[in-house]
Structure I
Amino acid sequence: MLAAALIAGCAAIPDDAPVVEELDTDTGLTITRLGTPVELYRETFRKDATGRFAFLGPFETNLMGTRELFLWIALPVENLAGTTPPTILVDGTALTLGEPGRTPDFAALRKSPYKIPTPWIAMYYFRLDNESLARLGAAHSLEFDVQEQTKEGMRRLEYKTQLEADPRLGAFVAR
């Protein structure tokens, strides 16, 4: 019984680690990612149908030595079609990213590299270069700025986090 408990405990350890590596058995890709994505918070003073949390996670795919970097962003929005891709600010300066993909196949995956926190969340997949990854790894603060079309018109959503005590992005860059 003790052995079963230890084995079960060991199975849970990887997602608690700052950086994990796993094989995607559907595609044959090795995926390196954060154990859990970085969480950003949106302050609101009223009841709001959308969530208060957004998520960010870099990941790397590796197929027989061919490596590609990506940035996964998840946002709770009401109107996916009327939402612009997020602007990501690192320490107050915009991160330069190309056009995002909206599904995992953008990164040659069949499913998200991160667990989806809610079923109505909008996901974006951006290609990431080494310079942008380094900026994320050295970041003290992150912010998403999103414009969403609602019944009442355009609404600006801001999600923020401070990273001083969070070593995960730095650990991902240093791996």
Structure II
Amino acid sequence: MKAAFVRAMDALYLILVAIAGFCLVVMTVIIPIGVYFRYVLNSALAWPEPAATIMMIYFSFLGGAAVYRANVHIAMVAIVNNVPANVRQLMLWAAHLCMTATTLFMLIYGYHLVGITWNQVIADFPWLRVGWTYLPIPLCGLFTLLFIFERIWVGEPPADSIMFSDQPTGGVE
């Protein structure tokens, strides 16, 4: 059961990284297009800036959940690394509780925010509902909650996890 759950979390992690990477590439492409049209052609386009903002929202929230699982987020470890093991374990449990509260807040109130804004549209994209732009908030809460559950139930992802496939394996020759 645990192995299946870890495989599912590996798959979710890969999907989140792929979406975040896609959003980053799209932002990198459309911002120069907007700059080129505005300053070279003197004909500003309305869509690049809001599109890049939407991509940044998805990149930040979904990528943030993936970063949490990979344990490469910004963390204050100076204190944690310099306390006795039993105090360190207590501090880590407190961090899990705080993260769980944060993700539940994001999940519950993010869901309500999406619902409240679902019938509104974005001016530059009349076909796109505002709720879609807020959807990463509850999704990030859900995905991070799953990753917290994984860390508590299973522990850190194993060394053969897909997360570590980009790590160097040997020295430079």
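Miscellaneous remarks
- Origin of the value 62, 53, 34, where Cα extents along the principal axes in Å was derived from one of I, II: II
- Ranked by distance in nm of label points 7 Å out along Cα→Cβ at positions 37 and 69, structures I, II are topped by II, which has the highest value.
- Looking at relative contact order in percent (Cα under 8 Å, 6 or more apart) for structures I, II, the greatest value goes to II.
- Read-out FRET efficiency 1/(1 + (r/R0)^6) of positions 109 and 141 (r between Cβ atoms, R0 = 25 Å, to 0.05), computed value 1.00, structure in I, II: II
- For helix-only ellipticity at 222 nm (-39500 (n - 2.57) for each DSSP H run of 4 or more, over all residues; to 500) computed as -23000, the structure of I, II it came from: II
None of the figures in this text is laboratory data; all of them are computed from the coordinates on show. A quick note: this is a predicted structure, and the numbers were derived from the prediction, not measured. Cβ atoms are built from the backbone, for glycine too; each structure is taken alone.
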